[in-house]
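The following blocks contain the structures, represented as structure tokens.
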Structure I
Amino acid sequence: MTASSLVLYSYWRSSAAFRVRIALNLKGLPYQVHPVHLISDGGQQHSASYRELSPQEQIPTLVDGDFVVRQSMTIMEYLDERFPETPLLPRNDVRGRARVRELMQVVACDIHPLGNLRVLQHLEATYGAGQEQKADWSRHWIALGLNAFEALLARGDTGTFCHGDTPTLADACLIPQVYNANRWGVDLSGMPNICRVAAAAQALPAFADAAPEAQLDAV
């Protein structure tokens with residue numbers, strides 16, 4: 001199997017694309033980034049050509065040869081199965097995989113959807129929410145979710161990283177959400193486990209190279 005044909009449709013500040021970039025980097029897979037700007041031209045994700053790839057008009061989308069995968073969580077698990085070297089879900093440990101997926105979904109299902117760009121745009125367009133109201137909205141949901149994440153890290157098999165001493169897909173989900181927390185001014189001082197794990201992860205090239213400001217389309 002080869003990763004030479006992998007193309008990731010990405011936006012530099014999309015946390016969903018960020019987590020997939022982390023997974024690709026952790027697995028050492030070469031890939032080509034195809035930027036899709038979520039604001040320019042009214043949102044390039046709404047173009048007819050991109051809608052052919054992603055009917056939901058969302059980022060990210062992964063193209064692997066003639067196969068297209070959408071939804072960041074599915075993309076990451078697809079990559080982990082397709083390229084089993086450097087596993088990002090615990091092997092031979094059904095409970096460990098369940099715990100990693102639980103942590104992943106706290107972020108991807110319960111925090112991220114409430115603060116993504118299209119939700120904030122709807123709050124502004126439909127309800128007249130200003131920048132500070134959108135910031136309050138984002139801080140509320142991020143803090144609520146990360147406090148729960150912190151409580152889960154305080155129990156179970158947390159090590160240097162979210163689960164054990166090597167990065168997993170849980171870390172790939174957490175770090176973009178920590179980035180968003182810092183962006184919106186969420187106080188993380190009461191979340192020592194999250195801060196410790198984030199520091200360990202962000203020191204690794206796989207995470208640093210996936211960061212928004214490191215992307216070619218960063219503005």
Structure II
Amino acid sequence: MRIGVISDIHANKIAFDAVLAAMPPVDQIVCAGDVVGYNPWPTACINRIRQESIPAVMGNHDRAVSAGTQFRFGGQAAAGVEYTMTQLDSDAIEWLGGRPTTRTLLDNRVKIVHGHPDDPDRYTYPSEFTQSMLDTEEVLITGHTHVQGHKIFNDGIVMNPGSVGQPRDGDPDAAFSVVDLDDWSVKQQRVSYDIDAVVESVRETTLPDQIGERLYDGR
């Protein structure tokens with residue numbers, strides 16, 4: 001069984017469309033949170049997640065928007081939350097607020113969190129992945145750091161597919177991964193998309209220009 005894994009879309013519809021178009025045949029796509037925040041298309045990204053029936057957990061930006069707060073955000077993150085709250089209708093906000101912080105799928109073979117299984121807001125980089133993060137699942141999927149990576153242990157896999165909409169590992173291409181539950185393999189993948197179009201769209205909104213411009217550097 002092959003699982004397509006995505007995370008941290010952050011309302012970047014253009015990157016999200018590119019990832020879904022590049023996704024190889026899989027049995028299921030799952031999302032490790034933060035569908036919204038930063039970029040200009042929160043409604044479109046929520047609608048696509050729902051249309052494709054992609055199971056998702058709640059990211060910290062999703063929670064901030066659904067709760068109507070800025071959490072502990074400042075700068076670009078806070079601006080993204082404020083903008084998103086002006087764009088979503090009550091149904092979309094209710095959907096965000098209904099996402100769980102932890103989700104298990106496929107007879108508990110796969111667990112999805114946003115940050116860390118013990119703390120959804122904890123940044124856990126691939127270099128910090130340990131076997132102790134695993135419980136009974138075969139694959140633990142995390143997001144939050146926007147850094148792609150994985151480690152395979154005796155008891156299972158800990159992985160981060162990277163960010164669809166705002167990579168922060170120095171590679172501007174949208175990130176996703178495919179995990180094979182039959183042979184415990186992970187294929188990390190990237191796909192280019194029209195960053196210029198995102199930058200122009202950001203400039204047409206009240207969002208800070210830097211939200212688009214940072215995408216060129218993958219940061």
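Just so it is clear, none of the values below were taken in a lab; they were calculated from the coordinates. Every value quoted in this text rests on a predicted model; they were computed, and no experiment measured them. Cβ atoms are built from the backbone, for glycine too; each structure is taken alone.
Out of I, II, which structure matches -1.10 when log10 I(q)/I(0) by the Debye sum over Cα atoms at q = 0.27 Å⁻¹, for residues 109-156 alone is calculated? Mind showing how you got there, number by number?
On the way: I: -0.95; II: -1.10.
Answer by label: II.
Comparing distance in nm of label points 7 Å out along Cα→Cβ at positions 13 and 181 across structures I, II, which is largest? Looking at the calculated values, the largest one is II.
When FRET efficiency 1/(1 + (r/R0)^6) of positions 69 and 125 (r between Cβ atoms, R0 = 30 Å, to 0.05) is compared over structures I, II, which one is greatest?
On the way: I: 0.45; II: 0.70.
Once FRET efficiency 1/(1 + (r/R0)^6) of positions 69 and 125 (r between Cβ atoms, R0 = 30 Å, to 0.05) is worked out for each structure, II has the highest.
Computing helix-only ellipticity at 222 nm (-39500 (n - 2.57) for each DSSP H run of 4 or more, over all residues; to 500) across structures I, II gives -8000 for structure II. Comparing percent of Cα pairs over 21 Å apart across structures I, II, the highest figure is found for I.
For which of the structures I, II does the calculation of mean count of other Cβ atoms within 10 Å over residues 101-108 return 14.4? Walk me through the numbers before you get to the answer.
Values: I: 20.5; II: 14.4.
The read-out was computed on structure II.
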